[in-house]
Structure 1
Amino acid sequence: MHTNKTILVTGGAGYIGSHTCIKLLEAGYDVVVLDNFSNSSPEALRRVESLAGRPTTLVQGDINDPALLARLFGAHKIDAVIHFAGLKAVGESVEQPLRYYHNNVTGTLALCQAMQTAGVFNLVFSSSATVYGDPASLPIREDFATGATNPYGRSKLIIEEILSDLHRSAPEWNLALLRYFNPVGAHPSGRIGEDPSDIPNNLMPYIAQVAVGRRDHLSVFGSDYDTKDGTGVRDYIHVQDLAEGHVKALEWLDRKEGLKAINLGTGTGYSVLEMLKAFEKACGKPLPYKLVDRRPGDIASCYADPAMARDVLGWSAKLGLEAMCEDAWRWQRDNPKGYE
């Protein structure tokens with residue numbers, strides 16, 4: 001047990017944040033959550049506490065509020081930060097780049113400044129496989145060239161570069177840059193899961209909403225890619241595995257090893273139609289879909305080489321496609337309107 005270590009989780013009420021909070025509480029950490037609830041619900045945290053049987057401390061507010069951050073670090077002895085808070089819709093980022101850069105990049109600068117003032121130098125950053133752009137080959141390794149195809153991905157890349165400069169300037173910083181592939185699934189209890197406030201940007205909640213009758217069909221964007229069935233291939237990772245990866249990253253930071261970018265994925269790619277079939281099996285009914293045009297900025301295939309996470313963090317994904325779909329369906333079936 002990690003008694004008396006306190007972790008600040010920004011965006012802790014969000015999809016990945018809430019699942020990670022449960023894992024942290026179960027591992028014995030104390031958790032302070034900072035969230036502005038712009039794309040999440042306080043109900044998620046209530047359920048986190050009841051599932052873990054331990055309380056969290058909630059600070060409601062915005063990462064772009066330096067005075068609030070100063071008060072937070074003054075009031076709590078924080079040992080490390082896991083930074084999830086950020087806007088994350090690719091399409092929206094193309095329409096509203098300034099909002100994305102301000103929220104994601106400026107918000108991270110404000111956080112790092114507050115950490116530096118408070119003498120907190122351990123940070124796990126929620127990055128993304130979008131920083132690889134359209135990769136020249138597969139599977140994707142951490143030493144591949146980076147280059148984003150949209151403002152969302154670019155905001156993550158800019159933050160990675162800022163954190164690298166920070167580490168160069170002050171080696172006491174320990175930084176894990178976790179590049180997620182495609183998080184899916186939900187807590188096996190069915191009590192917390194992904195609850196997009198608007199039209200889902202990701203495949204799994206979209207399929208789940210069709211399955212529960214909230215949408216009449218799935219739009220499959222692009223059926224002429226150079227893949228096994230013409231639809232896009234992605235590396236889907238169960239959110240429970242992903243959350244576990246953050247606990248392992250905190251343990252790695254404790255060893256004071258500096259800065260590393262690490263892929264969190266399974267190493268297996270599934271196409272949109274394969275995901276749809278697996279979900280049909282989980283929910284026990286056929287789901288209607290339509291093939292429509294590609295979305296701008298989407299790439300054909302993307303999956304990880306997960307070797308570094310295994311070697312450096314001692315972590316690898318354990319849950320497969322069946323668990324991803326069954327858990328996502330249980331959450332959606334039991335919460336047809338999300339946290340409402």
Structure 2
Amino acid sequence: MSGDLGPRVAFRACKALLKQNSDVRIILPVEPAYMAEAHALLDRFSERVVLQEAGPSVLMSDPPRMALKERMQSSMAMCLAQHRDGHADGVLSVGNTGALLLFARRMLGSIEGVDRPALATQLPTRGKPLLMMDLGANVNMSSEQLLQLGHLARAWYIAGGHEEPSIGLLNIGSEPGKGTDTVRAADELLSCELPMNYVGFREGDRLFEGDLDAVICDGYSGNITLKTTEGLIEWLIDMMGAELRQSLSLRWFIPLWKATMRRIDRRVSPARHGGAMLLGVAGNVAKTHGKSDERTFRYALEYMVGQIRQRDYHQIEREIRLKTDA
């Protein structure tokens with residue numbers, strides 16, 4: 001509920017996921033006005049779909065603290081309650097990010113040692129995928145909280161069976177004196193507490209070189225970086241297609257171009273990387289763009305399922321505790 005394109009895209013994405021994954025079950029709280037449509041699309045999977053009647057949804061314009069007081073029967077709150085009570089293994093939301101963060105912290109709690117949970121996802125690069133966080137959950141963060149994200153990134157990788165990851169800190173330069181006081185202080189803390197993992201500052205133009213496992217930043221910088229990257233990718237793909245279609249001499253290459261673009265799309269399309277985990281909460285919670293269409297929503301669901309199968313917050317919390325106690 002409350003996505004920019006309405007709940008139909010969610011219903012269709014759920015239908016696609018259920019077709020492809022016979023071992024997945026979905027709990028879907030729905031406002032009464034959309035219940036008939038949900039039944040029409042999902043009744044063939046009635047054994048693996050639970051439709052629940054939800055109250056008014058959290059709107060994108062709702063102040064998060066107001067939502068916490070007045071939207072406890074919303075689909076967002078109901079999903080988190082199902083997860084808290086052990087009826088669901090994870091939650092995916094397309095709704096208000098600030099409200100999701102507050103609801104998740106209130107209903108699930110936070111992992112010990114993490115003050116502010118962060119949105120994180122893996123971005124495609126020239127080499128290995130890059131875990132980037134925060135992507136918008138926290139606009140301002142202290143140096144100590146950026147350090148906590150470093151511990152969280154390391155624990156996320158170790159919990160998934162990865163060796164010690166390499167972690168960078170997003171900055172406007174790589175020299176020691178560059179950046180804000182907060183970023184420079186975080187650099188010192190990361191160097192001291194994660195000497196095996198932290199590799200220093202990383203500038204925006206070097207994010208996609210493929211040598212880093214994770215990059216840490218506040219939600220303001222991370223969200224702008226992510227959305228700028230997504231917009232640039234979409235523009236470049238559209239521009240290449242337009243150039244081929246407008247040139248008589250290049251139109252012969254369109255069949256080859258289509259096959260090439262399908263391969264590129266599988267690697268870099270923003271729709272395929274729209275799901276972000278809310279790392280640091282005591283649960284498995286993911287967020288996708290409010291503007292998500294059916295395709296983006298489906299990939300976010302698949303991402304959520306994959307994350308649940310690979311690791312859970314208990315493993316992450318255990319790794320953070322082991323590292324900080326050492």
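Some points to look at:
- Taking distance in nm of label points 7 Å out along Cα→Cβ at positions 255 and 279 as the measure, the highest value among 1, 2 is held by 2.
- If helix-only ellipticity at 222 nm (-39500 (n - 2.57) for each DSSP H run of 4 or more, over all residues; to 500) is computed and equals -15000, the structure in 1, 2: 2
- For P(r) over Cα pairs in 20 Å bins from 0, in percent computed as 32, 61, 7, the structure of 1, 2 it came from: 1
- Which of 1, 2 leads on relative contact order in percent (Cα under 8 Å, 6 or more apart), largest value: 2
- Identity of the structure behind 13.6 (criterion: mean count of other Cβ atoms within 10 Å over residues 31-38, calculated), options 1, 2: 2
- If FRET efficiency 1/(1 + (r/R0)^6) of positions 47 and 63 (r between Cβ atoms, R0 = 41 Å, to 0.05) is computed and equals 0.95, the structure in 1, 2: 1
- With mean count of other Cβ atoms within 10 Å over residues 183-190 computed over the structures 1, 2, the top value is the one for 1, the highest of the group.
Taken together, the values in this text are just the output of simple stated rules run on the coordinates, not laboratory data. No experiment lies behind these values; they were computed from the predicted model shown. Cβ atoms are built from the backbone, for glycine too; each structure is taken alone.
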